[in-house]
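Next up, some structures in structure tokens.
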Structure I
Amino acid sequence: MFLETIDGPEDLRRLSPADLPILADEIREFIVDAVSQNGGHLGSNLGAVELSIALHRVFESPTDAILWDTGHQAYVHKMLTGRATRFSELRRAGGLSGYPSREESRHDFVENSHASTILSYAYGLAVARDAGTANHRHVVAVIGDGAMTGGMAFEALNNLGHSKRRVIIVLNDNGRSYAPTVSNLWANVQGADERANHPSITDRITSSLSNALTDIRMNPVYVRRQRRIEKFLHELPGVGNQAERALDAFKAGVREFLQPPAFFEALGVRYTGPIDGHDLSALEDALRKAEDLSSEGPIVVHVLTQKGRGYAPAESDDEKHLHDAPIFDPLSGPPPSGPSGYTQAFSESVCELAERDARVVAITAAMAGPTGLIPFQQRFPDRFFDVGIAEQHAVTAAAGMAMAGLRPVVAIYSTFLSRAWDQVVYDVALHRLPVVFCLDRAGITGPDGASHHGMYDLAMLSKVPGMRVLAPSNADELRQMLADAAQLADSGPVVIRYPRGGAPVATGIVGSGTTARKVVDSTAAEVAICAVGRMLEAAQDVAGKLAADGIASTVWDVRSCIPLDPAMIDDASTHRVVVTLEDGIVDGGIGSSIARAIGARETGAASRVLTFGLPTVFIPYGNPDDLFTQFGLDAESITSSVRAALG
């Protein structure tokens, strides 16, 4: 096998062109096997095989900095840079990260798992190189999986074009983020690609002309001659400016007809493409020409790839082309995916809410499937809005809808809401607008690591004036909270945050509004345990362990993190020890708010408040239960602390 002979990019460059398709097949088989055993991002990496090979044959990493946006498409890059033997530990604690990792390899420059940022990194690295503080020869930024729909990417493009920094941008255009990319910019090109099996005569002529134009414009001789012609026209006496503008207009017209994404050049970024992203010869040729032309400034190489290529179950997955997958049998592929646990409860409840209230609309930032909004989209297509990977826009668009009488429900991952913090505070909360934020993947998420743990939302959102923050402890509570939020939003925004994965079996007894719910009521209890969301299960385990020692406990399901229920605070303050449990950072978290509220009581204040939560550190990837134990959030550790506090 060729793959076994590759310990670094230099080994890849020794292979002959005839060897490369065989290597590509080996890599695809390897990826399917690795992801089937550990779970991970499948479709995006299957589509980037030839592109990754071509990049490492043309450029010399790490002398040339190869940067990956939406870093989940970098599995092949990892394999080609000497880490193939570690894929048996993919996304396991202490094993191989599912994203680029600076700690793993000198070939990884950016630990990038949030989209649309890499062009800004590339600009910064190019500035440092040009200033002489970095020795990178080329800066190559690979952006794809819908990341070009993010506003930050456009900001960086504008800056790159204006500054003329020497950056090579590879647009890995598979027409999708998680679901199909929300953008007219790529729709025409990908649409033509999808029609490739039955092209019309006009399509074939246009394609031929487009490819010919690409070949010409990528030819350095043509570029030098073009510059001389432009200089000659500019210097013509009397009519120089008009002649130069006429030539530009003619070229722009040709590009507009043959190559719709010519908008890049309006920003000062040279564009070439589209290139077949699975044709290794064409890719290498395009990248080598881009390498030559980059001396004049930034250049985009537009590459068309197929997400999930080479694996039948991925190619036939209409929703996401197996963008991500759990552990599965590689022969049959993963079972059909769908929401489960808390996400399923939200999915069902938001449709029920929309049935009752015609004002309800749903908004997502390229994550309709993972947030459970596909059933809503199917039932209420005119009330569903996918804005692409653009969280800031999603939040402020929701503000505009709310101002005009609608009731937006914004479904988003907790970690991604931090990208729209300014918009949450000043566009929604400042105006006291009726927007409901439903935050999936709150708290510890597991194998995706530091960038995906939703551990900051409680501490941050609890400081926003007028915000209400709710945390369900089971699926029935989530349903009740979403129904309540429709009324609570009359006076301003509401957040409902819930974890990834299964929800505990509900008892049928739920709270309402912003009240807490007493779950365990013991007479003469010495300990009060106030648990946020998923931590209720641990709280009940702790109460059981203390009861075995003859120590009675009261257990509260906090439910409403902000505002806190005064009845819960009053009751908790009568106990010797109060324990607070949350799956967010403990510094400035809900436990701190409870301790402060208890301390403000003039009488009956508890002698001690123990606050348990996550430390303010970047938490690595791993099994959630193991991570909770590591940080003392398991029932045994909490019980030991309570025993010590009681003396």
Structure II
Amino acid sequence: MKLADLTAPSDLRGLSYEQLDDLAGEIRDFIVQAVSETGGHLGSNLGAVELTLALHRVFDSPTDAILWDTGHQAYVHKLVTGRAAEFTRLRQAQGLSGYPSRTESPHDFIENSHASTVLSYAYGMAVARDYALHHGGTPDHRHIVAVIGDGSMTGGLAYEALNNLGHSGRGVIIVLNDNGRSYAPTISQLTVSSTAPSVGEDFDDTDTNFADKIADKLASTLTNIRLNPTYVRRQRRIEQFLRDLPAVGRQAERSVEAVKAAVREFLQPPGFFEALGVRYIGPIDGHDVEAVERALRSAEQRSVEGPILLHVVTQKGRGYSPAEDDDEKHLHDAPVFDPQSGPPKAVLTGYTQAFADALLKEADADSRIVAITAAMPGPTGLLPFESRFPDRFFDVGIAEQHAVTAAAGMAMSGLRPVVAVYSTFLSRAWDQVVYDVALHKLPVVFCLDRAGITGDDGPSHHGVYDMTLLSKVPGMRVLAPSSAQELQQMLHDAMTLADDGPVAIRYPKGTARQVDDTDVGSGLSARRLVSRAGSGPKVCVLAIGKLVGNALKAVDSLGDDANVDVWDVRSCQPIDPEMIRAAAGAAIVITLEDGIVEGGVGAAIAQQLDAHVAASGGSMPRVRTLGVPTRFIAQAKPDAILAELGLDAAGIAAAIHAAAAR
């Protein structure tokens, strides 16, 4: 079968394994070509081809619910469910989402682009299914299959759900897609580095990995036994026989259980999962469709007994040499590229590069500085820091809550932690930011990359909440640089500001505005960048971060006759009182922020203006706050989204004109 003929999962079921291998190769070629034209997640999808084919041959989607965590490994699922023609607009405006999308297909159940959530979804869906069955209703789904992997098992929420699943005995089939990676190498002892050894493989007992190979061999052998239905039936009969023995039945049964427990203890992770009440099968070669299919059918039959986990080992970037050879991330994600040569080596740019350089400089001067990230050392610019200071660098996996509280512990003990994460992911650790760091007034510096409108990854990845949320945290200082040089100055200042409690610096994705090294502010002070005394009412523009550049372009377009001032707010919390006093003398104040405007920094500025005018006399300026509305912003290029929101230079100029005309 050709990929072009594949319109539904049912089309897979009549294919031979040889035909499936051919189809897998065609799918890999298709994904490489599609991602080369639009950009997107590459390595994780190349590694999930055979697994996805096996899943859709065994289970009947959407009658059976197949859930993906993380969702960026679902491109093959989209192809199998009939969306190949839409890949020309992958991650484009009004195009195919880079994640599962409930609006795209009935085969997509959760729009899961933040990791480690799928087991909680699966538990909740299993509760609803079982409730319907027990009350004479018709359940929405027969089987619930949760595919978790690509680092998602490093997140704490996954373990909370795993514990609950095992305790409740809900019949959920868990597929652990273990490729040894998240974005970076997986931070976990539950991963294995290779597929289980083949039967008949010779071992060299002088090999330093001899014990590991023996364990893998034993695990593989036991997996084959446990997949045998005859073994399962006989095991149950033996257990019942032992229980029924007069006088010694319980002791005999416990003796057998002790032997089984000892084997589980030796063969982690089986012991770990089964101690939680989740039966374990694996590891299975995830690129052998027949083996995965056989294991899935066994899991399907046994799921009535409770949750069961199938451990599948895959290779991230499989079948595409540039991805296989990429030591940093196996082409986890890629920009537009030439598929023949592969993407160029990723290099730091913009604000991320400025942060990376500044952090090295600060760490050279202060041995207390340590860096923490949550599975993203490359994208946050920490690889140079890790290279220079390996004993001061900590990647905790996809575990933002742990990252923040671990930073609190480090800060309590005399270190100066810098937590580098994406803006959108810090929201996962909100409780820890407030009560573990801020409540204790600890010297933790949060560096939030990808703040504001980010673009192609859609609503889940825009960093639009950080300013509104963090500015409400008592004692938190929130800084927003308008240039690469401002970011470096702010990081330097943050090391001193942190003596009084936490500091957050938030900066956008993409090209950084460049200024002279002397064209920067300091501390918590705002800066007046433009002051023009033209005709008409005085307009004072207070711009934050990335929007400072757009505001300057807007004012330039108005000409020298404009009666306008432009301020770089710099400190979103606290707000510079000198800037408030100056703005109070204007007729019109326009605030600009690339975050949620409702309850945002502009609203705080308006409140402080009102308080200042009430205390000092005079008239209140008319205030217009511009920012991101409280709705989910769909995927598109960042500049296009800013233009739609009126936050580009043209939109800001139009807002100044309109306000002055009133």
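Some points to look at:
- Winner on FRET efficiency 1/(1 + (r/R0)^6) of positions 348 and 548 (r between Cβ atoms, R0 = 25 Å, to 0.05) once structures I, II are ranked, highest first: II
- When distance in nm of label points 7 Å out along Cα→Cβ at positions 76 and 580 is computed across structures I, II, the figure 5.8 traces back to II.
Throughout, read-outs are computed from the coordinates displayed, never taken from laboratory work. As the structure is a prediction and not an experimental result, all values here were calculated from the model. Cβ atoms are built from the backbone, for glycine too; each structure is taken alone.
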